[in-house]
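Below you'll find the structures, each written out as structure tokens.
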Structure 1
Amino acid sequence: MFIPLGTDRPARRRPRVTEALIIINLIIYLCMLVGEYGRVFDQREVINIGHLWARQFHIWQLITYQFLHSPNDIFHIAFNMLFLWIFGGAVEDRLGRGGFLAFYLMGGMMAGWAHVSLEPDAPVIGASGSIAGLTGAFLALFPRSRIKVLIIFFFLGVIQIPSMWFIGFVFMLDILNQVSSILGGSESNIAYAAHIAGYIFGFSLSLVLLATGIVKREEFDLFYLMKQAKRRAEFRAASRQQVGGLYESASANTSKTLAKSELAPNKQTEVQKQTMEARANISRLVQNHQLSEAAEAYSALLNETPEAVLSEPVQLDVANQLYTQQNYSHAALAYELLLHHYPRCSRSIEVQLLLGIILLRQLKQPDRAQPFIKAALSGHLDPEQKQLAEDLMRELET
């Protein structure tokens with residue numbers, strides 16, 4: 001079993017609509033639960049009025065069915081509200097509160113319509129279709145994000161999984177279950193068709209909103225990811241036309257690096273072992289918030305192995321610390337290695353801008369600084385960063 005616990009894309013403001021939707025769903029669920037066991041009303045009558053069913057279709061049911069959950073199935077509402085909380089906040093942050101509410105309801109309506117079209121004999125209730133729409137939107141808006149997942153499968157553990165893998169896995173499970181149902185497999189009371197339609201609707205509409213500019217593009221969405229892939233290809237093409245390439249370090253010694261690659265196998269194995277131990281030590285220092293010691297250790301490692309790279313977050317922390325300590329040559333190398341090995345880094349635009357500053361102003365290498373500054377300027381910068389990038393371009397022209 002895989003249970004999502006959160007993402008690395010926290011909302012920049014409080015997700016009030018997401019919170020309100022969760023509260024409304026829970027209140028309705030509790031009212032039905034209390035009403036049934038308190039013999040105030042028959043829950044089946046409420047469900048019959050609000051559920052979505054092709055045989056007794058009413059237009060309002062496209063909305064009401066989204067807020068009904070069976071009091072006899074607590075896991076249904078529990079997992080729905082968990083997914084709504086995890087993915088809703090980030091999507092609401094991008095779409096705005098009014099747009100998010102409309103998106104949520106429309107996703108539920110499209111999911112419900114798909115269900116009644118494919119399975120007219122089966123009534124449906126629940127927010128699953130609406131939340132599938134949000135999940136699809138999250139994938140389009142934050143494809144580089146990671147999801148913290150609790151794994152319960154022979155062992156208990158928490159890992160981080162790229163959102164593409166997690167959402168893609170859940171989507172494929174729904175498709176397989178829907179195909180199995182169509183082919184006469186085991187029957188289920190889960191509306192897989194509604195889930196699938198929700199994913200497709202949410203993902204597709206989000207792409208349309210991004211493409212038309214209705215939703216402003218940021219450095220995390222799918223369009224930006226494709227743009228970065230194209231830019232990396234251009235960088236690689238440009239790097240093949242100059243000695244050492246675009247990612248040549250400010251302090252790299254090419255002959256030294258080549259000599260190391262020609263070491264005898266037993267010696268090379270020993271170097272690799274020492275490098276792994278040094279990386280592990282640096283990671284421990286960063287985890288213990290000993291950034292100065294980590295930066296010094298990484299600087300020493302770079303002197304021995306100029307191509308050594310750490311995990312993405314550790315690499316960024318150490319590079320920032322080297323810059324703070326005014327170790328500009330190693331800071332530049334650390335940032336270049338970060339961009340080269342982790343091109344999907346969420347801070348890539350800021351790193352390119354900072355690298356341009358170091359190369360231009362501290363290391364006096366305007367030719368090498370120019371492509372990084374141009375790359376940063378073509379990305380999504382805040383007004384202050386954009387002004388800084390424009391100032392740097394003017395410095396390059398003088």
Structure 2
Amino acid sequence: MNLSLALDIPSAADQVWSVAELSVAVKALLDGQFPPIWVRGEVVQCKVWSSGHWYFTLRDRRSQVKCCMFRLNASRAGKPPADGTEVFVLAKPGLYEEKGDFQLVVSRMLPTSAVGQKQQELERVKDLLQRDGLFDSARKRPVPSYASTLALITSPDGAALKDVVTVTRKRWPCARILFVPARVQGEGAVQELVRALRLVNRIPGLELCILGRGGGARVDLAAFNSEAVCRALANVRVPTISAVGHEVDISLTDLVADLRAATPSSAAEMAVADRRDVLRLVDDLSLRLASGLTGRTRLAAARLRRSADRLHAGVERVLDGGRGLTDRLAAQLDALSPLRVLGRGYAVPIAESGRVLKHRADFIKDQSFRLRVADGDVPARVE
């Protein structure tokens with residue numbers, strides 16, 4: 001028999017534990033080993049359930065532990081502590097059997113006189129940035145309505161990248177997304193975020209920058225509360241959108257950025273237009289333009305008709321005045337016409353050369369001439 005193969009599988013003599021049996025044994029071990037003890041730490045993510053129980057995390061610089069405080073003890077503790085509150089808790093270590101989670105079952109909670117160190121640092125940075133005017137609404141820039149090139153700073157492994165790309169492609173497919181990868185939590189996250197924000201300033205043709213990450217515990221958002229990251233974000237030359245965490249989480253970058261989004265998907269909706277809305281706007285403008293042109297055309301036609309009527313009337317008046325003057329002048333000319341004189345019985349002698357014979361001496365014996373009367377010429381000769 002192969003001894004090594006036999007050691008790789010449990011034998012009949014070995015005790016095989018189920019997961020439930022192991023959890024019960026560990027819980028019994030913890031219950032018997034540890035009496036209630038006082039633990040000092042900083043409260044984060046305290047949630048009050050409808051049952052009245054409190055669930056929160058207690059942390060210090062190096063570690064954190066889950067805690068629960070049942071309804072009776074919670075009601076004695078008063079108001080739930082705010083995130084960052086440093087407290088003493090009297091608790092008994094135990095195990096939540098169903099999930100195998102180590103936890104502290106808290107019976108008493110006493111706030112210390114000091115605020116947790118991480119909360120103190122957060123308040124220090126927040127106060128410093130506020131004094132420097134980085135939260136002022138006057139410095140906030142409007143986001144372009146039809147951005148076509150935008151930068152996205154986030155982790156390549158997170159859901160934020162996929163969310164932004166999916167929403168942008170659906171709303172405004174022609175937009176370009178320039179992905180600038182950076183770590184968003186843990187060691188080195190601050191340095192990588194600062195480097196990415198500085199890189200954004202060297203990208204030509206950029207119109208907008210989104211800084212974001214998916215949801216997570218508040219402790220995971222520490223890099224976005226860093227003074228260095230906030231100042232680098234404030235120095236970005238294009239409008240910025242901060243999309244860090246979920247609606248309940250507000251980081252300092254949310255206050256520094258030109259616009260805050262609850263999630264990366266919301267940031268994408270703020271960053272680009274919706275082509276459906278744009279098409280509806282274009283259709284509406286087309287209808288308004290056509291209606292306006294039709295109205296103006298009708299107005300112009302009416303004005304032309306009125307102008308033509310006025311012009312016709314003016315021409316008629318001018319012509320009528322001209323006809324009257326012409327008639328008067330014609331009458332005067334007619335009255336002065338020699339033919340009119342001839343019509344009254346006079347005649348004009350005209351020599352063959354065309355000269356009018358006015359004097360007696362002009363008539364030479366046997367000379368022919370013409371005698372012009374009202375209705376023509378009569379040949380004549382001097383006797």
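No value in this document is a laboratory result; all are computed from the given coordinates. Quantities reported herein were computed from a predicted structural model and do not represent experimental measurements. Cβ atoms are built from the backbone, for glycine too; each structure is taken alone.
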(message) Given -13000 as the derived value for helix-only ellipticity at 222 nm (-39500 (n - 2.57) for each DSSP H run of 4 or more, over all residues; to 500), which of the supplied structures 1, 2 does it correspond to?
(response) 2
(request) Kindly point out which one of 1, 2 the value -0.35, -0.90, -1.09 was derived from, the read-out being log10 I(q)/I(0) by the Debye sum over Cα atoms at q = 0.06, 0.11, 0.13 Å⁻¹. (result) 1
(request) Tell me which of 1, 2 gives 2.7 when you compute distance in nm of label points 7 Å out along Cα→Cβ at positions 66 and 346. (result) 1
(request) Out of 1, 2, choose the structure whose coordinates give FRET efficiency 1/(1 + (r/R0)^6) of positions 282 and 306 (r between Cβ atoms, R0 = 25 Å, to 0.05) equal to 0.10 when calculated. (result) 2
